[in-house]
1. Given a value of -6500 for helix-only ellipticity at 222 nm (-39500 (n - 2.57) for each DSSP H run of 4 or more, over all residues; to 500), calculated from one of I, II, which structure does it belong to?
2. If we compute Rg/Rh (Cα atoms, Kirkwood Rh) for structures I, II, which one ends up with the highest value?
3. Computing FRET efficiency 1/(1 + (r/R0)^6) of positions 21 and 173 (r between Cβ atoms, R0 = 25 Å, to 0.05) gives 0.75 for which of I, II?
4. To test your reading of the models, identify which of I, II gives 20 for relative contact order in percent (Cα under 8 Å, 6 or more apart) when calculated.
5. Where does the value 10.4 come from, among I, II, when mean count of other Cβ atoms within 10 Å over residues 29-36 is the thing being computed?
6. For structures I, II, which has the highest computed value of mean count of other Cβ atoms within 10 Å over residues 37-44?
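Here, each number is a calculation from the coordinates, and none is a lab measurement. Since this is a predicted model, take the numbers as computed values, not measurements. Cβ atoms are built from the backbone, for glycine too; each structure is taken alone.
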Structure I
Amino acid sequence: MLHTMLRDPKVETTHSIKAFQLKHDFSTENSLIILADTTDAVKKLFSGMAAGYYIFDKDGDQVCYNASAACQGVQFRQLLANNTDSFRSCKNDTVNLARILSRTCDLNGQPVEKAQLRPADYYVVAYWAKFLGGKRGYEDNIAWMEHEIKKSKPPPKFTFIKINTDLQERWGLIAGKKARLRWKAKGDLMTLEISDLPIRSK
């Protein structure tokens with residue numbers, strides 16, 4: 001169950017995120033960090049759990065699944081197999097690649113734009129966090145997608161973007177400190193709460 005993999009969220013840095021990936025032989029290519037501050041830190045922390053992953057076309061507009069498979073893994077493999085009939089454009093102003101990238105930085109703390117990425121037919125954006133299962137959580141949510149893309153035979157061409165949502169020092173928090181995570185499970189429903197954010201004094 002998910003709650004057995006949850007940890008109290010630790011305040012990370014761009015260096016500690018990169019070190020985690022390198023330690024476990026995970027690629028740091030297109031590895032980004034979500035931007036936030038103390039006012040929306042909890043929302044951004046949980047954003048990956050809510051979103052899962054997004055798919056965008058070559059213009060950066062959102063593409064949505066439009067077939068019968070309920071499993072996201074099956075849906076993703078259909079895209080890799082170029083079953084484009086199972087997908088449709090769902091272009092909107094709220095979710096697009098440019099907007100998502102504008103709310104991130106790279107592992108050097110620099111802003112990122114679509115023009116810096118390798119051109120592709122599809123851009124896949126996935127979210128992850130160390131507190132969501134550590135190494136195993138990364139393997140279950142990120143590494144498998146990267147592996148599937150690498151073994152797929154183009155066309156189409158894919159660019160995979162990984163966005164970390166852990167608490168960050170640059171958000172105005174104290175690096176290395178932890179927040180308190182509480183969860184409650186009732187049937188299939190689980191609620192999560194974060195408290196005691198280690199906010200850096202001004």
Structure II
Amino acid sequence: MKVQFADTFTDSLRTLIRHQTWWYKTYSLFRHDLPRFFKNVWTFRKALWNHYWFDHHGTLRFLETGLTNISDTIEKYGNEVDGPRLKKVAKMRRAIELIKNYNEDKYIEMAESELGPLALHDWEFEPVPDKPEYSRIIDRDTEEEKIHNRKVFNRAREIEEKEWKELFEILKGQSPTEYQMFLDKSEDKGSAWDNWFDGSGIKGWWD
């Protein structure tokens with residue numbers, strides 16, 4: 001039997017060999033790598049400016065910026081069909097929202113929208129009776145206001161914990177084992193994947 005290689009395979013092999021040469025790597029450095037580097041510096045400029053090695057909020061800003069970039073690009077120019085593509089975009093946007101809520105600490109505001117605003121009073125001071133050189137804040141809160149404020153703070157903490165868990169559930173994605181169980185029970189096998197897939201899973205967010 002005579003074995004022959006198609007022209008496209010031979011051309012691809014030549015391209016792979018050429019890409020390993022020093023002169024092509026030098027060309028690629030100036031043609032692709034450096035422009036991409038400077039573009040990335042501009043894209044992540046706010047995250048870079050606000051990043052501190054001791055603060056995890058800065059790391060989350062990089063993730064927020066990266067997800068914003070990829071979600072916008074996939075929504076406008078993605079090659080995948082609309083169904084799963086737009087589900088992925090929606091989950092990315094939700095992850096971005098959750099990161100912003102955490103970094104901007106919006107949970108008190110959210111709790112107040114549900115339960116009503118905190119009862120706050122202007123600070124007033126009075127001398128400490130046995131230490132006149134010291135002052136203390138006068139507690140003007142009524143018992144009802146204290147109970148209400150405690151409910152708002154507790155609710156804010158609940159929202160934060162719930163959203164933090166939701167963020168990592170989105171990033172983790174669905175379990176293939178769960179899909180197999182869903183497929184086994186599904187009457188319409190052809191549309192089982194579309195019905196089950198919700199767009200989550202950072203490992204699938206690429207184009």
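1. Numbers: I: -6500; II: -20500.
Structure of origin is I.
2. Working: I: 0.96; II: 1.20.
Top value of Rg/Rh (Cα atoms, Kirkwood Rh) goes to structure II.
3. On the way: I: 0.75; II: 0.05.
Of the options listed, only I reproduces it.
4. Working: I: 33; II: 20.
So the calculation was done on II.
5. Working: I: 19.2; II: 10.4.
The read-out comes from structure II.
6. Working: I: 14.8; II: 11.5.
When mean count of other Cβ atoms within 10 Å over residues 37-44 is computed for each of I, II, structure I gives the biggest number.
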